[in-house]
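Below, each structure is written out as structure tokens.
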Structure I
Amino acid sequence: MKQLERLDEITQNLKENDHVIALIATGSIGVEKERLDQYSDLDFFVIVKDGSQKLFLENTQWLHVASSKLLFLFQNTKDGFKFMYEDGIYGEQAIFEYAQLPTIIGSNSRVVFQKEGYDIDANFGERAKLSQNLSSFDFLMNEALTNIYVGYTRYLRHERIAGYQLLQAAAEKIISLISMIEKPKTSYSDIFNPARRVEQNFPGFFPQCHRMFGSINDVSPSIEAMLLFLQQHGQPNKHMVMIIEQLLSDNKKAAD
């Protein structure tokens with residue numbers, strides 16, 4: 001695949017730099033290379049010596065390769081860039097100093113290379129997964145429930161876009177709950193976006209999830225689907241549910 005060849009080119013550039021300690025690839029160019037396809041991105045972290053990050057943020061020559069021209073470069077965080085080459089290969093990366101390594105959140109990572117004298121833990125992403133699990137079922141359920149209420153009240157006061165955004169946020173939290181209810185059918189999970197590969201991991205839940213992401217023109221079916229899910233799989237606060245259901249009923253009567 002072109003992505004791995006491009007990663008090799010970038011790796012060679014970095015190996016020649018004395019400030020570079022390691023390169024860590026994540027996602028489909030990490031340990032899940034069998035998932036790599038034409039739509040895959042280059043997602044990686046560059047680990048540099050302490051005090052060196054600024055050098056790589058200010059001088060991005062190391063991203064330039066012989067096989068394709070770098071046509072787009074956008075610093076989207078204080079630590080890294082999004083970029084695209086002329087041949088269509090797109091990537092997202094970040095530069096971290098060695099002392100920052102324990103704080104990095106990664107997903108399905110592998111160490112592409114590391115220099116002698118350093119021991120980079122390829123499983124740092126697993127630690128991130130463990131910390132993410134501290135978001136309990138009840139926490140996510142109550143976050144979703146309050147997002148539904150606030151989102152719907154905003155929608156009803158004609159802040160439709162802001163309200164719709166919060167309802168979408170509620171649906172995303174409910175998707176995070178699914179992995180606490182059922183074991184995924186594949187090992188391909190995304191700690192940054194639980195909605196990734198829901199269709200493959202939780203096919204039985206997909207129809208219900210689909211109903212949660214409804215039209216901005218009528219959010220009632222989405223809200224009803226979300227409340228049903230929470231009541232089927234948890235114990236949402238009865239008063240909160242009653243208030244939301246009353247709002248749905250009142251709005252339906254007003255529309256008739």
Structure II
Amino acid sequence: MSQVLLKIENGIATVTINRPEALNALTLDVVEELGRAFAEIDRDPSVVVAVLTGAGDKAFIAGADIGLFLTLDQHNAQKGSKIGQLVCDSIAYCSVPVIAAVNGFAYGGGMEFALACDIRLASENAMFGQQEVLWGNFPGWGGTQRLPRLVGQSDAMKIILTGEPINAAEAYRMGLVSAVYPQSQFMDRVYELAGKIVKNGPDNIRYAKKAVVEGSRISTAGLALENELWGRCFAGDEPKKRVQRFFAKSKR
């Protein structure tokens with residue numbers, strides 16, 4: 001079964017990360033599949049709005065498998081960062097608006113995918129976190145560029161530098177999400193919003209998104225700096241040591 005599901009119906013494209021048994025954790029294959037899904041959406045004139053979510057009711061996207069950090073050197077880290085940045089860009093600059101339906105954990109790269117969306121909605125059990133500092137690195141898929149633009153530099157720094165997660169209520173207070181709904185109503189409310197957007201389209205919706213996004217496009221220089229510095233984290237062995245300590249502690 002595909003790890004990324006794409007369903008297009010009534011002008012709404014739904015992209016679902018389909019690894020509920022792994023809390024929808026990311027692998028390189030999943031990231032690349034996600035990029036292909038948004039490329040397909042971009043080519044389909046019947047789509048007016050897209051929804052990105054995770055399978056199950058525990059996780060949106062729980063981030064990358066930290067075991068991958070054990071295999072990275074500086075070169076491969078920068079290569080992986082660039083792939084993640086490009087897929088986030090495929091969401092951010094998709095020709096139709098994208099709603100992040102955050103139905104649980106949104107950690108690491110999962111939070112960065114949510115940041116790339118145009119609208120973020122959260123269920124009451126949603127949690128957000130950029131926990132990369134705990135593993136000796138930092139957000140490398142555009143998170144350092146997008147998060148401060150959404151919540152301000154102070155709150156962004158707190159999230160990035162402590163690695164501490166925030167709940168849905170705190171995310172709403174910061175302006176990270178537009179609304180918080182009970183889990184039992186959540187996807188109904190997501191599709192209610194998507195339906196309103198469909199009714200107002202199609203062409204003007206694409207034009208409106210383009211006008212807003214192009215006017216606030218993040219700098220390529222900022223992404224390039226993030227990519228370079230993220231790679232430097234893996235020039236030494238600190239990330240590997242931290243992951244190894246975590247795995248050793250987990251086995252006790």
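Nothing in this text is a laboratory measurement; each read-out follows from the coordinates by a stated rule. Quick caveat, the model's predicted, so the values are computed rather than measured. Cβ atoms are built from the backbone, for glycine too; each structure is taken alone.
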Looking at distance in nm of label points 7 Å out along Cα→Cβ at positions 36 and 228, point out which structure of I, II has the largest value. I
Determine which structure produced the value -0.36 for log10 I(q)/I(0) by the Debye sum over Cα atoms at q = 0.09 Å⁻¹, calculated from the coordinates; the candidates are I, II. II
Value 12.0, calculated as mean count of other Cβ atoms within 10 Å over residues 68-75 from one of I, II, is from structure I
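For which of I, II does relative contact order in percent (Cα under 8 Å, 6 or more apart), calculated from the coordinates, equal 21?
Working: I: 14; II: 21.
For relative contact order in percent (Cα under 8 Å, 6 or more apart), the value 21 is produced by structure II.
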